[in-house]
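Input: structures, listed below.
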Structure P
Amino acid sequence: MFKLDTHVHTKETSFCGNIFAADVVKLYKEAGYDGIIITDHYYDGYFETLGDLSWIEKVDCYLRGYKRALEQGEKLGLKVFLGMEIRFTENPNDYLVYGITEEYLKENPELYKLGLKEFKKHIEKDELLIFQAHPFRNGMVVADPTYLHGVEVFNGNLRHDSRNEKAVQFANENHLLMSSGSDFHELEDLARGGMVFDDVIHNSSELIDHLRNQRYSEIISS
């Protein structure tokens, strides 16, 4: 059994995050999880705050939360994977991207300028996956499923009504992959979502394989 939260933020990188990465890892280990995906917010507003730094330096800043979580995870025995929650400049939607690497982010600047349609084309050769996060939350626009691999069918954040039942229906009607995540920003969000797999996921490649083929035994819906 491998219990994984697919939607986790850190204070180091996400302005709305309230828990430092090392503490996030400790909390999830104590909560009985085997892994987490760090999905800090990736959007124009974040990178603009970094001023005149080079793109490489900006990515290094963006990865601070992930790298501190990874270091702590190696100490405590919790797998930490890199993802991101991207917001394109075309609308306020959020999308969870799985399978990215540090090298990919550094070699492909300002992905938020692409828009969903172009981004989907861009990532096909790299075998990344994109899921719309909380598509039925207030202020979101339900995306054209043609440009999605999946949808977050359960979002555990208590401060928003994500209308998760509608997300499940949308995924089923459009034959989309499904995910569940806590959308962790602060203590009350801990362990409110995630997925349980029948075998251990060791690396990003295995993670993509399990998500793409929906090899889960349980969708956690707190």
Structure Q
Amino acid sequence: MIDRDSAWCLLTEFTQSESLRKHALAVEACMRACAKKFGADETRVGRTPPSAAVDSDFDSDSDFAGPEEDLWGIVGLVHDFDYERWPSLEDHPYRGNEILKQRGWPEAIRRAVMSHAEYTGIPRDTPMEKALFACDELAGFITAVALIKPGKSLSEVDVKSVRKRMKDKAFARKVNRDDIVNGAAALGVDLDEHIAMCIAAMKAIAAELGLDGSAANPA
């Protein structure tokens, strides 16, 4: 049974870093918001017909037994679950895909996880796959913006502040700005609108992310 609880158990089994777990939660929140906005036109499992050679590994008949929003959220939660143990380009997300396949995880989830890394050669064909790419780097960037605010709170973050920091190449330099811009474009959404949606999604779980202001005002 693949559900949110099993996804969280998988993440925590392989990921001990608090910051990486919080990143997973942030991407999950953004993906759930995307599911509500873009998921109506996608098939229930988000599956792409295996028409290309790169799809040959994704031949599972497994289905996902939950609501579509849960499917998208789970993809966001587990997309980097193998990264802490195997961070190299040669291993991530390939090791993760192997583990998911061995444990019987659905094709839609495995394919989306693989497609979020440009270098795997797995194209992003479904809205869910495009959303994961559009949310991944952006969620990390929004977190970085929140952490430099006086209150270390998402309540202090808005579209304007995110866009301003995107222009500062010295800030969060590991975050690929092109991925943020291109991800929104591929999803077919205005960049400012996408940023606003992700900020709102993350604000809803600010306490879980440690971005509710409590970090700046410890008891």
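If mean count of other Cβ atoms within 10 Å over residues 26-33 comes out at 27.0 when worked out from the coordinates, which of P, Q was used?
Numbers: P: 17.1; Q: 27.0.
Working through the options, I get structure Q.
Quick check for you: by FRET efficiency 1/(1 + (r/R0)^6) of positions 98 and 162 (r between Cβ atoms, R0 = 25 Å, to 0.05), which of P, Q is greatest?
On the way: P: 0.85; Q: 0.10.
Ranking P, Q on FRET efficiency 1/(1 + (r/R0)^6) of positions 98 and 162 (r between Cβ atoms, R0 = 25 Å, to 0.05), first place is P.
Of structures P, Q, which gives 1.8 when distance in nm of label points 7 Å out along Cα→Cβ at positions 34 and 146 is computed from the coordinates?
Values: P: 3.9; Q: 1.8.
The value was obtained from structure Q.
Where does the value 28, 19, 16 come from, among P, Q, when semi-axes √(5λ) of the Cα gyration tensor in Å is the thing being computed? The partial results should precede the final answer.
Numbers: P: 22, 22, 17; Q: 28, 19, 16.
Answer for the origin of the read-out: Q.
Can you tell which of P, Q yields 2.4 when distance in nm of label points 7 Å out along Cα→Cβ at positions 10 and 194 is derived from it? Display every interim value, and only then the final one.
Working: P: 1.8; Q: 2.4.
Computed on structure Q.
Suppose helix-only ellipticity at 222 nm (-39500 (n - 2.57) for each DSSP H run of 4 or more, over all residues; to 500) works out to -16500; of P, Q, which structure was it derived from? Walk me through the numbers on the way to the answer.
Working: P: -9000; Q: -16500.
Answer by label: Q.
Throughout, read-outs are computed from the coordinates displayed, never taken from laboratory work. None of the values given here were measured: they were computed from a predicted structure. Cβ atoms are built from the backbone, for glycine too; each structure is taken alone.
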